[in-house]
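K.L.:
Heads up, there are several structures right after this.
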Structure I
Amino acid sequence: MAVLPNWIYEPLPYLYAGAGVVAIMNLDTVIGRISGILLITAGLVVGYQRYEYRNFQKQRIERQNWLREQARKKKTSRQEWLRAQAKQFREDINHKNDDF
């Protein structure tokens, strides 16, 4: 698949819609007007699909960041719990040594 430079890729939906408007205004045949309507429709569809995909990607990244943060919090709390348990075990061992 060919990769277009960003300066060409981004304005394509506007170019489609603009060409459609020009075709509707300048071509007096039925085929010309239908082609213009199809170009405008193509521009709208491509623009909407790009918007939806980018919105989906943004939500996916936000969700991944939230999950990472939750995992970090859980890891931190687990480490704190393990430290507390280790401290308790050390104190229990020291009490047993003191009892002898």
Structure II
Amino acid sequence: MRLRGMLTAVSAMLLLAGMFIAVHRGARGRAIAEQVSAIDNQQETALVRKNELRQRVEYLRSRSRIVHAAQSLGLHLPSEDELVYLDLSDLPPTASGGSL
């Protein structure tokens, strides 16, 4: 009789321990899933920002914007006789070892 009571107590403890482990693993899994979701959202936001910045760079590099900005500054497009070509082949290499 005493052995049966001990077996019942041990079984109950094992059952409670198993339930605790299952609940703990579930809670930890949900926490990890939330972290993954947050990181996915951050990555998506970063990709959107990257695309916005690329579009902005393309706009800033566009010839029409540069011409408009030059005109607003009073600059003009050079004519053929105003163009100067520089020969950079005679320049010595830079201090970093590269060339211009």
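K.L.:
If you rank structures I, II by mean count of other Cβ atoms within 10 Å over residues 15-22, which sits at the top with the largest value?
P.N.:
The structure with the largest value is I.
K.L.:
Kindly point out which one of I, II the value 8.5 was derived from, the read-out being distance in nm of label points 7 Å out along Cα→Cβ at positions 31 and 87.
P.N.:
This figure was derived from I.
K.L.:
Can you say which of I, II returns 76, 22, 6 when semi-axes √(5λ) of the Cα gyration tensor in Å is computed?
P.N.:
The structure behind it is II.
K.L.:
Given that helix-only ellipticity at 222 nm (-39500 (n - 2.57) for each DSSP H run of 4 or more, over all residues; to 500), derived from a single structure, equals -25500, which label among I, II identifies that structure?
P.N.:
Only one of I, II returns -25500 for helix-only ellipticity at 222 nm (-39500 (n - 2.57) for each DSSP H run of 4 or more, over all residues; to 500), namely II.
Every number in this text was worked out from the coordinates using simple rules, so none of it is lab data. All figures in this text were calculated on a predicted structure; none of them were measured in a lab. Cβ atoms are built from the backbone, for glycine too; each structure is taken alone.
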